[in-house]
Each structure stands twice: as C-alpha cells, then as structure tokens.
Structure 1
Amino acid sequence: MQPGISPALFLGALLTLGLILTAGSTPASAGSGDALSRTLKLPKASLLVTEHGRPVISRHPDRAMVPASTLKILTAFAAIERWGLDHRFHTDFYLGNDDRLWVKGYGDPYLVSEELDLIADALKARGVRKVAGIGTDDSYFDPNLAISGRSSSDNPYDAPVTGLAANFNTVNVINKGGKVRSAEAQTPLTPMARRFGQGLGAGTHRVNLEQREKAVRYFGELLSAKLEQAGVRVGSNLRNGPVPTRIKKVYRHQNSHDLRSVITAMLEYSNNFIANALFLKLADPGDGRALNMSKAQRAFARWVDQTFEWRDYRIEDGAGLSRGNRLSARQLLEVVNAFAPYRTLLPKQNAQVRAKTGTLRGVSSYAGFVKRNGRWEPFSLLINQPVPHNLRRQVANSLANTPDLTRLCPGGSC
C-alpha cells in the first residue's frame with residue numbers, strides 16, 4: 001500500500017491487472033446504437049429486469065451461464081447471514097515456555113500491514129518485550145488447498161489462500177538497478193519480498209506469493225519486522241506448525257475492520273482472496289478440522305438449497321474464478337433481491353446504478369440495482385461471449401434512463 005492510502009483503496013491495485021488480462025479482446029468502444037437493444041440480440045446473453053417485482057425484460061432468464069465475479073454478491077450475502085455486518089475476524093497469539101511467539105490463524109482475510117502494527121503494539125502493551133522466534137500455525141485451511149479457477153500466474157488476483165496471510169498474500173516492491181526496496185512505506189522489506197523483487201525486472205511490481213509455504217513464511221517475516229519496529233526484540237528463527245499444547249494465550253486480536261468493511265472492499269475491488277477466504281470460513285462447523293474446497297462447496301450448496309431452493313446451479317468457488325460455476329439470470333436476480341437491505345455495499349457506478357461486475361475471458365456480467373422513477377429496481381445481466389468491456393455499464397445506464405422498458409420486450413419476454 002502506498003503511504004496515506006487506506007487498505008480498502010489498496011485492493012484496487014490487485015484488480016487492475018486482472019481486468020486487463022481477463023477482459024474480452026473486443027475493443028472498449030461499444031460503437032453506435034443503443035447498447036440495450038444490441039445486447040438483447042446477442043446469442044449468448046441473458047438479461048432479467050423487474051419493476052415492482054414484475055419482469056419488464058426477460059431474455060433467456062433460466063439459461064445456465066458463467067457468472068464470473070457477480071457470484072461475489074452471493075458469497076457476501078452468505079457471510080452477512082452467517083456472521084452479521086458487525087462481526088470481526090480474529091487471530092490468536094500464544095507465548096511458549098521457550099519464549100517463542102506462536103500465531104494461530106483463522107482465515108482473517110484482512111491482515112494488512114497497518115493491522116500488524118496494531119497487533120505489535122497490543123502485544124507490547126501486554127508485556128511482550130522479547131521473543132525467541134515466531135511460530136506460525138496456518139492449519140485452519142488445508143495445506144494442499146486447491147482453489148477452482150485459480151491459475152499459477154504471479155498476478156495479485158491469483159494469490160494463494162492461506163489460514164494466515166499478510167496483505168492478501170501479495171508483495172509490492174521496486175527493483176531499481178538491481179536494488180530492491182518496498183514500494184510501501186508501511187510495509188518493511190522482508191527477506192522473502194527481497195527475493196521476489198530480485199527475480200523481477202526493473203520497475204514497480206505487485207505480485208502474489210505463489211505458494212502456501214512462501215506466503216506463511218512471509219507473514220512470519222513481516223510480523224517479526226513489525227514487532228522490531230514496536231521495540232520488541234525478535235529472534236531470527238521462524239517455524240511453521242501446530243501451536244503446542246498447554247501453551248499460554250497472550251492475546252486475541254479482533255480485526256479493526258468489521259465484516260461491513262471487508263465485504264465493501266471485496267465487492268468494490270473484486271478481491272478474489274477475500275471472497276474465497278470467506279467461502280472457506282463459511283464451511284467451518286467448529287470441529288477443528290482443516291477446511292478445504294470440497295467441504296466449502298458442500299456447505300455452500302446446503303445453504304443455497306435451504307435459502308433459495310434452486311434446482312439447477314453449480315458453485316465451485318466463492319469468487320467466481322471458476323468457469324465451472326453456473327447461475328441463471330433468474331437465480332442471480334434472486335440473489336440481488338435478497339441483497340437489497342445491503343444495496344449500499346455494492347459498487348457505485350453513478351447516482352443511478354449500484355452493481356457488481358464479473359469478468360473472465362469471453363464473460364461479461366453485471367448485477368445489482370438501477371434507479372428508475374425514484375425506486376431501486378434489480379437487474380441481472382450475464383453475457384458469455386466477447387463484447388466491449390463497457391457494454392454492461394451502458395446497458396445499466398439504459399435500464400436507468402429508458403422511460404418505457406416494456407417497448408423492448410412486449411409482455412416482458414424477449
């Protein structure tokens with residue numbers, strides 16, 4: 001994160017390159033003509049719009065489509081239903097007889113550099129002045145966790161998801177003349193970050209930490225640096241494994257960001273790391289066993305079945321990364337309607353549109369609310385073919401500003 005920029009704004013940098021790489025190859029300009037009319041002629045497009053609860057535009061509303069990141073609305077709703085907007089995720093800290101500080105992670109997705117400052121200060125205030133080393137326990141998530149749709153690129157949106165993670169498992173470094181330094185004043189350069197920077201070309205780079213082992217070690221390194229900055233002496237030994245039994249808990253850190261802040265950032269910047277951390281945590285039955293994607297998929301499906309009673313759908317991850325995900329425009333509109341009490345958490349396109357985008361190669365989706373005649377009305381748009389990247393936003397503007405939508409679809413069906 002850059003100096004003076006909030007953690008939420010930092011998330012934007014994680015998305016920018018992803019949008020560039022995943023958008024369709026069609027030029028950005030939508031060309032002449034009405035975007036809404038053109039969209040209704042696309043062979044692989046579904047659109048459902050209602051007014052006062054009744055469809056005014058309905059094109060292929062029950063066709064199973066790839067939703068991409070509009071799926072994050074469903075993940076957000078599930079998280080709110082489970083924990084409530086005021087919930088804060090926690091991380092536990094223990095001190096052993098050998099003076100090693102142990103950290104037990106529970107999948108908090110928002111442990112940014114500034115949060116580690118708060119942790120270091122809190123530990124010092126509780127009398128921690130010297131530790132022999134740092135022990136990390138990330139066993140909350142399966143060590144062999146495989147995220148559906150995640151690729152092996154070094155782009156931030158492909159970051160691994162771990163039970164302990166700093167800065168969304170990314171590093172931001174500058175390589176100038178072979179010398180590497182942190183690109184963020186609040187994030188000290190650790191040995192792991194330096195090694196990543198040395199393998200990159202000249203310039204500023206934000207990359208993900210690639211693998212669980214590297215990510216967890218980086219957390220330990222960054223926490224050590226933060227403790228040193230706070231005046232706590234830290235030994236150089238880092239160890240990863242389960243927290244020893246019969247060890248003293250010295251601190252439970254409740255994140256300074258509540259779920260409202262976490263979800264707002266996840267939706268605004270389409271953060272895949274946050275979405276899949278929540279997806280996994282939603283499967284936690286409290287039995288202490290490691291969470292994996294199979295458990296998460298089954299638990300999420302049970303919740304969807306109880307909440308929406310859908311028949312045909314498929315959800316493989318919580319971020320919308322997987323091309324195996326399937327929702328219809330009707331199902332997505334049900335999600336949007338359920339999310340109505342939390343509409344202000346959705347990204348704001350303008351005064352008349354609040355909605356979430358979804359982008360993969362050949363996939364362009366949009367779902368949320370448009371303001372018509374003083375009322376916020378729901379819509380869902382799923383396009384599974386290459387189109388100009390801003391077409392969906394033009395469609396939303398048309399939905400907001402077209403006086404009579406029924407003229408496009410007499411009887412509501414197109």
Structure 2
Amino acid sequence: MSKARIIAAAVALLVVGAGALLWHPAIAPVDTHAVFSHEQVARGAELAAIGDCSVCHTATNGQPFAGGRGVPTPFGTVYATNITPDPETGIGRWSEAAFKRAMRDGIDRAGHHLYPVLPYPHFTRATDADIAAMYAFLMTRPAAHATAPLNQLPFPLNQRFVLAGWNLLYLSPGPWHPDPAHDAAWNRGNYLVEAIGHCGACHTPHNALGAESSGQTLAGGQAENWYAPPLQSASPAVRPWTQATLADYLRTGFEAHHGAAAGPMTAVTDELAGVPDSDIQAIATYIASMMPKTAPEPVMARAGGDPHAAAIFAGACAGCHGSDAPMTRAGAPSLALSTVVNAPTPQGAIQMILNGIPWREGKSAPYMPSFGAVLTDAQVADLASYLRATYSEKPAWTDVPAEVAKARGSS
C-alpha cells in the first residue's frame with residue numbers, strides 16, 4: 001500500500017472514530033442529593049485544594065467556584081464554568097455519575113464536550129472515592145447564580161465536536177496504578193501529582209494541538225504566560241531541591257535557597273497551605289525523586305554589565321536585592337539562586353518585573369511590587385538582561401525584547 005493510501009486510511013479511521021465519540025447522551029438531572037458525611041466533605045475540600053479548583057473557577061472579586069475566570073491558551077481564552085450547586089447556572093442538577101463523567105471523559109451532564117483546560121486527561125486517573133469526595137464538597141458550597149462569559153476561540157475551535165477527535169488522539173482513560181518498586185509515600189505523591197494535582201498541565205510542554213507532549217512529562221511548560229520550570233532532571237535550580245525544601249516551598253510559597261512562588265504558582269501554594277502535611281510530604285517525596293541530586297554552586301553578583309541597566313537595578317531592585325540590602329541580611333536568597341534568573345527563557349524574570357508578587361492581607365507570604373507601570377518595555381528588557389548577566393553563568397537570553405512585548409500584551 002502506498003504512503004498516500006496509508007495516510008488516507010488513517011485519516012478515515014480518525015474521522016470514523018471521532019464520529020463515534022462525538023455523540024454522548026445527556027444524563028438525567030436530579031432534584032435532590034444524598035446527605036454527605038462530614039468526613040467526605042472535608043476530604044473533598046482537601047482534594048479540591050490540591051486540584052486548585054477554586055483558583056480556576058473563581059473570577060477576580062467573584063464568588064468562590066462560581067466561574068467566570070478567563071484562562072488564556074495559545075488558541076484563545078476559555079472561561080471557567082460555575083461549579084457551585086446552583087440548579088440553573090451551576091452543577092446543582094448534576095448527579096454524581098454526571099460529575100464523574102465530566103472528570104473522567106470531559107463530557108458534561110448534557111453530553112457536550114468540555115475543553116481540556118479542565119484537566120480531565122489527569123482527573124481520569126482519580127479514584128472513584130476521591131471523585132465522590134470532591135463532588136460532595138462542591139455540592140455543599142453556597143450556590144451562586146452566575147453564567148460564565150462565552151469562550152473567545154476562533155472557528156473551528158469554537159465548535160466542541162472537534163474535541164471528539166482530540167480525545168481520540170490524546171485522552172487515555174484508565175485507573176492509576178501504584179508502582180511496586182516504590183514505597184507508599186512515593187506512590188501517594190505520584191498519584192496526587194499525576195491525577196488530582198495535574199501538575200503536568202503546566203509543567204509539561206504541549207504540542208501544536210495543546211496536548212501534553214509524549215515522553216516529556218514535567219519537563220517544563222507554560223502557565224498563563226509564565227514559565228513553569230521542569231520538575232525533573234532538567235530543573236534549572238542552582239541549589240538542588242530536596243524533599244524537605246520542596247515540602248517547605250509547597251507549604252509556604254517560599255524556600256530560603258530557591259526563592260518565592262510567583263505568578264500562577266502563588267495561588268497554588270496558597271491552596272496547599274491548608275492540605276494535610278502527609279500529602280505535602282508525599283508530593284515532595286515524589287518530585288524530589290526526579291530532581292537532580294547535585295548542582296554547581298551559584299555565582300555571586302559580578303561587576304560590570306550595562307551601566308544603564310545597572311542604574312535601573314539600583315533604583316528599582318537594589319533596596320531589596322542588593323548585596324547588603326536589609327532583606328538579604330534577613331535571610332532572603334541571592335538572585336543568583338533564582339529559578340527565573342537561571343531559566344532557559346527570560347519569561348519568568350520579565351513577568352516578575354512586570355507583575356511582582358501580590359500582597360496577601362493577613363498572610364505571612366513573600367511580596368514584591370510590580371514595575372510594569374513605571375518601566376518602559378526597553379527598560380524591562382535591559383533589566384532582565386542585566387539580571388541574567390550579573391547573577392547567572394548561563395548564556396545570555398537572545399529574545400528578551402520580543403518576550404517583553406509578548407508579556408506586556410498578555411498582562
């Protein structure tokens with residue numbers, strides 16, 4: 001058979017398979033729900049925190065879980081839906097079976113395909129008991145009447161039937177299985193990272209169709225226009241991550257030899273602050289097992305560099321990050337230890353300069369003011385390049401101005 005006929009046959013099979021997956025029956029609505037135990041609801045709350053449900057499903061100044069938050073993707077913006085028990089605009093008339101189908105297959109109660117911004121390719125691995133607990137938690141939240149805005153996607157991506165083909169290509173349903181070569185803590189961490197926590201949705205590179213790249217699990221990716229660093233052997237961390245330092249970082253959003261959580265990771269660590277310590281320790285155990293065990297010692301600030309950029313640093317940054325600044329004397333790490341400064345892309349450093357780390361009232365958490373309103377694009381590019389040249393031995397970034405323009409456009 002010729003190559004052209006093989007390709008044609010493969011396309012035909014894909015079309016037929018997608019057609020078979022296209023139609024899904026609606027699941028009958030329900031008017032009442034079971035009475036959930038306190039223990040089940042509490043466990044569901046912990047799992048929802050690990051899964052960042054409120055982070056994605058709560059709009060700025062919106063009611064918790066009521067949806068409306070826009071999630072940027074390379075194809076457009078997808079708006080998170082209302083997952084409170086409101087019967088009209090939320091999931092109040094969803095049975096547990098309907099909720100389970102959405103989590104496992106990406107199909108809503110009415111039979112419509114959901115976009116994989118909902119990380120059902122990960123949730124499909126979750127256990128029945130954990131899905132039931134998350135359902136119990138959501139069904140006991142205050143109902144909020146709120147309709148999400150329409151997604152901003154071009155044709156044909158705004159037609160949900162195309163997701164049938166995407167699922168055929170990239171969705172691999174099936175239960176999670178423990179690895180007998182590892183202990184209970186490692187396996188618990190593996191399950192939480194790969195299923196409930198869906199860490200690969202951000203920390204794994206994606207292909208042209210938005211699916212996680214095969215064979216590159218946790219090798220680094222993108223999260224809402226921020227760089228999400230690798231969580232395995234390709235980690236750019238100057239000091240090796242250990243189980244203990246990872247646990248501290250996940251719990252508090254800060255680690256003395258690595259720095260502070262920023263961007264989307266800020267909300268993740270806020271959520272993890274209330275998760276049982278055993279789960280935090282398990283996640284840290286699993287991730288640490290994949291991290292490099294040795295790394296070169298960081299360099300200290302080097303003399304020289306662009307004097308114009310040095311002046312920007314002196315005015316905007318040195319008060320906190322200078323070699324003898326009060327913050328550094330109090331134990332804050334040198335910028336030489338920063339993941340964003342040592343990353344292969346300037347994206348994280350640029351986003352930090354533009355957006356900082358928000359102040360969180362009532363929380364003992366890192367804070368950094370944003371400079372997006374006071375620095376020009378050229379100044380941001382010069383400052384990012386100066387940080388790289390001064391605090392890292394890695395090669396200079398070559399695409400800084402273009403990345404600044406891209407970041408500015410997405411802010």
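Between structures 1, 2, the greatest calculated value of mean count of other Cβ atoms within 10 Å over residues 72-79 is seen in 1. With mean count of other Cβ atoms within 10 Å over residues 160-167 computed over the structures 1, 2, the top value is the one for 1, the highest of the group. Identify the structure, out of 1, 2, from whose coordinates helix-only ellipticity at 222 nm (-39500 (n - 2.57) for each DSSP H run of 4 or more, over all residues; to 500) was calculated to give -10000. This figure was derived from 1.
Who wins on mean projected area of the Cα convex hull in nm² among 1, 2, i.e. which is largest?
Values: 1: 20.8; 2: 23.2.
Structure 2 comes out on top.
When FRET efficiency 1/(1 + (r/R0)^6) of positions 104 and 232 (r between Cβ atoms, R0 = 30 Å, to 0.05) is worked out for each of 1, 2, structure 1 gives the greatest result.
Largest in FRET efficiency 1/(1 + (r/R0)^6) of positions 240 and 344 (r between Cβ atoms, R0 = 30 Å, to 0.05) among the labelled structures 1, 2 is structure 2. When mean count of other Cβ atoms within 10 Å over residues 280-287 is worked out for each of 1, 2, structure 2 gives the greatest result.
Looking at relative contact order in percent (Cα under 8 Å, 6 or more apart), point out which structure of 1, 2 has the largest value.
Working: 1: 29; 2: 13.
Structure 1 gives the largest value of relative contact order in percent (Cα under 8 Å, 6 or more apart) among 1, 2.
Quick note: the coordinates plus some simple rules give every number you see, no bench work behind them. Bear in mind the structure is a predicted one, so any value in this text is a computation, not a measurement. Cβ atoms are built from the backbone, for glycine too; each structure is taken alone.
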